[in-house]
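Only the coordinates and a few stated rules stand behind these numbers; no lab work does. All of these numbers come straight from a predicted model, not from anything done at the bench.
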Structure P
Amino acid sequence: MSEKVAECRRVVVKIGSSLVVDSATGSVKASWLSSLVDDIADLRAGGADVIVVSSGAIALGRGVLGLPGGALKLEESQAAAAVGQIALARAWSEFLGLRGLTAAQVLLTLGDTEERRRYLNARSTIQTLIGKGAVPVINENDTVATSEIRYGDNDRLAARVATMASADLLILLSDVDGLYTAPPALDPEATLIPVVEAITPEIEAMAGAAGSELSRGGMRTKVEAGRIATEAGTAMVIASGRREHPIGAIDATGKATWFRALDNPAAARKTWIAGRLETRGALTIDDGAARALMSGKSLLPAGVVAVEGLFDRGDAVRILDRSGRELGRGLIAYDSGDAVRIAGKNSRAIEGILGYRGRTAMVHRDDLALQAGARPVGRRSSVC
């Protein structure tokens with residue numbers, strides 16, 4: 001297996017507050033951010049999609065508002081985020097713009113990746129931005145999130161974003177080079193682990209406690225993020241951000257910890273759809289639609305001859321042929337009521353029937369798992 005960032009086609013990069021914000025001045029580390037954006041531009045020039053998950057809003061805002069060091073009250077954190085998010089977005093927009101790249105700000109809360117309908121909306125937005133050539137810059141919406149409805153760290157948020165976007169690789173830029181056999185600050189004999197084949201209790205025990213003053217997450221949250229990512233088919237690498245051009249340095253030095261993924265993002269997603277979701281209904285399709293599905297096409301409304309059950313957009317449904325044989329399962333793009341109304345109709349007629357411009361496919365091929373195409377669970381793939 002070759003661990004190379006340059007070989008990946010869709011990459012999520014997570015940056016912590018202590019990397020992007022100077023703790024002494026409370027301002028953006030311009031030189032470092034410039035070098036990171038150079039790396040992002042290089043990945044884009046090589047044909048890769050790049051998504052950024054960037055901390056730093058609260059750290060920037062607390063300096064502007066003159067808030068004291070140490071822990072902040074919830075309302076102080078939210079106020080700092082409201083001010084700092086503007087400065088953070090401006091910095092990303094300016095630095096990416098200098099490389100001819102467009103920045104797009106996306107603020108998420110826990111519910112946006114946990115509730116099915118909101119998850120699908122967020123996924124669609126991110127996919128559309130990438131398709132238009134923008135670089136989504138994502139952060140938790142600290143202005144409105146409370147302790148009960150927040151991630152609490154951007155490592156796990158980045159892992160959720162990576163799985164949502166079907167990324168090949170999640171890069172966590174850290175204060176250290178990767179995962180060590182013990183916290184290197186406490187044990188001079190600790191050694192770097194270059195590759196983690198699977199996250200075992202022994203691997204979890206090696207994770208240290210929280211990091212720097214500005215960072216909410218430590219190595220433990222990074223390993224937890226690794227579990228989320230790798231189980232969904234996304235490889236992960238932990239590498240040092242304490243250097244300029246930190247992404248380029250991963251391939252140049254080889255000093256990092258790679259977490260191997262289970263299968264690849266597309267296969268892992270289809271396995272999840274096929275076997276881990278409770279179905280809420282069924283679609284019976286004609287022979288032409290069945291042949292189209294088997295050739296890798298999406299399921300269009302025109303091929304649907306019957307709709308059964310009560311379901312919401314994003315629920316899993318069974319897809320049956322005229323004899324009642326199950327061909328596969330997929331995530332439906334319409335509520336059951338609307339699905340009944342457009343079944344058997346041409347996609348161009350959807351807007352006239354429903355009164356809004358819906359999706360062309362009733363079940364998109366990316367959200368479809370055919371029984372004949374199921375891949376074995378447990379197979380490990382190369383990183384990208």
Structure Q
Amino acid sequence: MTPLPEKLPEKLVCVTGAAQSEVARPSPRSALQLTADACLAAIADAGLDVSEIDGIATYPGKSSEGGGIAPVSPSEAAAMLGLNPRWILASSEGFSHMAPIFNAVTAIACGLARHVVVFRTVAQASARRQARASTLMAGGGDRVDGNNAWTVPFGALSPVNTFALYAQAYCDRYRATAEQLGALAVSSRAHAARNPAAIYRDPITLDDYLAARTISSPLRLYDCDVHVDGATALVLSHRDASRDLRRPPIHLEAMGMAVGGLWTGQHEGDFTSLPGAARAGEMLWSRTDLTPGQIDCAQIYDGFSIFVWLWLEALRLVEPGEACRFTEGGHRIGLTGELPLNTGGGQLSAGRLHGYGHIHEACIQLWGLGGDRQVAGARTAIVSNGGYGYGAMLLRRE
């Protein structure tokens with residue numbers, strides 16, 4: 001085995017605070033207010049004062065696409081919070097949801113900042129209330145540009161149309177069933193029932209899943225994530241500055257990322273895998289001595305349920321073609337199972353926070369704050385994020 005470099009940047013950085021605003025469908029509070037709520041709570045969670053925060057970042061920066069996708073810029077947030085940052089990340093191109101976290105890690109490791117707040121805010125529920133077409137990739141207009149121009153002209157007005165192709169191809173190749181896919185939705189809802197902040201907490205059965213309307217075959221209603229208004233914030237700190245703070249530091253054991261072909265209108269693979277996710281997984285495992293068998297819980301991106309299967313395989317948590325059988329029935333992915341999965345309800349039930357809800361939940365688990373949904377003895381967590389651009393992290397608590 002090739003020895004790890006002595007000073008990987010993530011080894012010098014810890015998560016020291018994490019918080020969420022109200023998550024609602026929709027929220028009466030503005031996106032800026034939700035951002036303030038999350039950031040101030042995360043800073044307080046770390047035991048820091050606002051004056052000690054010297055960096056700020058977000059994904060993807062304030063977006064011109066509308067639809068509530070990214071309504072707050074880091075400069076707006078900094079001004080509102082009264083920060084005077086030495087380092088700021090104004091935008092992250094494309095769908096690399098974890099990019100501001102990885103950039104903050106690099107900035108801290110290089111000495112450009114000591115404590116960085118990273119936030120992600122969405123107001124998609126409010127946007128949908130104003131105009132249902134606002135969250136379609138066409139945005140309700142006659143013309144589209146950017147990444148959407150590669151899909152909308154071919155009838156994919158929503159990402160669900162694109163990733164339904166993946167779901168059908170996976171089911172065809174590996175003989176996966178609707179019941180196996182439905183187990184993900186049922187399990188997520190069972191976990192959400194234990195999460196007071198989740199949007200949907202009423203349990204569902206497999207029969208409920210099968211009876212729900214088809215959105216884009218074979219994906220049904222409960223295979224799709226839930227648009228919400230809300231904000232999530234993390235505080236990242238240099239390892240040396242984290243030891244005397246309020247929370248035990250959560251160490252960034254390893255990270256990996258890649259950009260996928262769909263982001264640029266290119267198709268890779270055979271629709272039964274996500275090559276970009278596999279590259280992110282390869283990078284992640286090359287930066288740690290931990291192995292997949294040492295993971296206590298997994299918070300896996302679930303913009304659509306099929307992502308969970310594809311990510312589980314990309315991160316080598318199961319063998320190719322085995323994710324459908326691994327999650328069948330929900331026993332192995334339950335709170336006392338082999339690999340507790342999306343323990344807060346994920347995006348399918350807790351709300352679509354573009355993967356940042358998963359990061360928050362990983363921190364909650366590692367700090368032992370999960371209450372009724374706590375995974376006993378959790379000390380390591382893997383988190384994945386994205387369906388076009390791909391990011392993954394290993395987090396651990398000593």
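Quick check: 17.8, 54 is what I get for Rg and Dmax of the Cα atoms in Å, for residues 182-333 alone, calculated from one of P, Q. Which structure matches?
This value belongs to structure Q.
Can you spot which of P, Q the value 16 was calculated from, given it is relative contact order in percent (Cα under 8 Å, 6 or more apart)?
The structure behind it is P.
To test your reading of the models, identify which of P, Q gives -11000 for helix-only ellipticity at 222 nm (-39500 (n - 2.57) for each DSSP H run of 4 or more, over all residues; to 500) when calculated.
This value belongs to structure P.
Identify the structure, out of P, Q, from whose coordinates Rg and Dmax of the Cα atoms in Å, for residues 78-189 alone was calculated to give 16.3, 49.
P
Could you tell me which structure in P, Q was used to calculate log10 I(q)/I(0) by the Debye sum over Cα atoms at q = 0.13, 0.15 Å⁻¹ as -1.06, -1.46?
Derived from the structure labelled Q.
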